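**Student:** Each structure below is given as structure tokens.
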Structure P
């Protein structure tokens, strides 16, 4: 999956200018960047919420083969968690195998919420349910926009295990956005750094730290966000 020479503007504001980046099929892909850099817009383009420029978007699955957990997913408040899970399951055309991380996540987080109506969930609980529901869909590519937003640190790690298991156990393609930079220390991830309307870095964490000449991820982020494009 690759983006080549992407130019994109929204309401006369230039978002991307000759943006180039590769996403790895057998590795978790993590998009990072400052607020407003275009991380969510990039996911919207990949999914097809925004018309894809065909010449720039190479080897991405069609929309029907992508599941997108966007930041503000919403359902009828009177539905229970069980009903929402069943709705997602009904969109699969066959029974789907589950990963060990999905089983753990269900037992530790979802099980106690199963009969709770959505309107009664906290923000973090709602986010957890939507991430879980996205993960049980059978698609070629999974997009997660800030799946750790509003989540406490314990559940953050469970969610990351869940997302990583899609790649490791199910051999799926996964792209997610992330603003909790410290979490990169525990992930085997291909990083795509969006800044200054371009991809300013792509590679793993050790390569990013080396390129920024530091062993501190926050310092590396500050040094690279206005760097020359990759």
Structure Q
């Protein structure tokens, strides 16, 4: 049964018990083993850090001109529950989960929070079994490809507008600061202003992209809880 999952992961475990533990929910660990330490929770703790580090390093090297706020925002998109659960679904992790009867009957195999946690646990298991290079390869192949889609589909201007409208009398505006480069390769720089005060800056190959980048930075600055 694990062979199918290993094939999807692109890695053969030397110690299959590590992978089995990464798939074991607390409900199963309590019912079958009477030992919560045999669940994936400790592996999830480790995997969260590994996924975060690999993603941060990739973004740092890939986007040398992006500001810290932009990098933070993109990383949050990539490693959020929704993104990691989507990766887990593509790998069919739900089919391989070891759940207690109650959790299984209540739909645990499809629950995003569980799928996200298990994805992180599997990354940690691969690290313990094969080292950092193996874990990094899995993150790079399976999680980071979502970067382009996350950048393309998220509307940060709308999100920022909705966030600031929680308070009355809030005025958002965007100001073009500079436009540089030849016609075929221009770069636009934009400020976003809240009630006349600059709260974010961004750049891009079009004014629209620059505004989106500025809005993304403003969200990180003004609403850090949204990360």
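Since every read-out is calculated from the coordinates, none of them should be taken as a lab result. It should be emphasised that the depicted structure is a prediction, and the values quoted were computed from it without experimental measurement. Cβ atoms are built from the backbone, for glycine too; each structure is taken alone.
**Student:** Matching task: 1.6 is the computed value of distance in nm of label points 7 Å out along Cα→Cβ at positions 173 and 197. Pick the structure from P, Q.
**Tutor:** Traced to structure Q.
**Student:** Assuming -17500 is helix-only ellipticity at 222 nm (-39500 (n - 2.57) for each DSSP H run of 4 or more, over all residues; to 500) as calculated from a single structure, say which of P, Q it is.
**Tutor:** Source structure for this number: Q.
**Student:** Oh, and also: Check the numbers for Kirkwood radius over Cα pairs in Å across P, Q and tell me which is largest.
**Tutor:** Q
**Student:** Here's a follow-up. Which of the displayed structures (P, Q) returns the greatest value of distance in nm of label points 7 Å out along Cα→Cβ at positions 117 and 189 on calculation?
**Tutor:** Sorting by distance in nm of label points 7 Å out along Cα→Cβ at positions 117 and 189 in descending order puts Q first.
**Student:** Among P, Q, considering only relative contact order in percent (Cα under 8 Å, 6 or more apart), which has the greatest calculated value?
**Tutor:** That would be structure P.
**Student:** Given a value of 14.6 for mean count of other Cβ atoms within 10 Å over residues 109-116, calculated from one of P, Q, which structure does it belong to?
**Tutor:** This figure was derived from P.
**Student:** Ok, one more. On distance in nm of label points 7 Å out along Cα→Cβ at positions 45 and 157, which of the structures labelled P, Q is highest?
**Tutor:** Greatest value across P, Q: structure Q.
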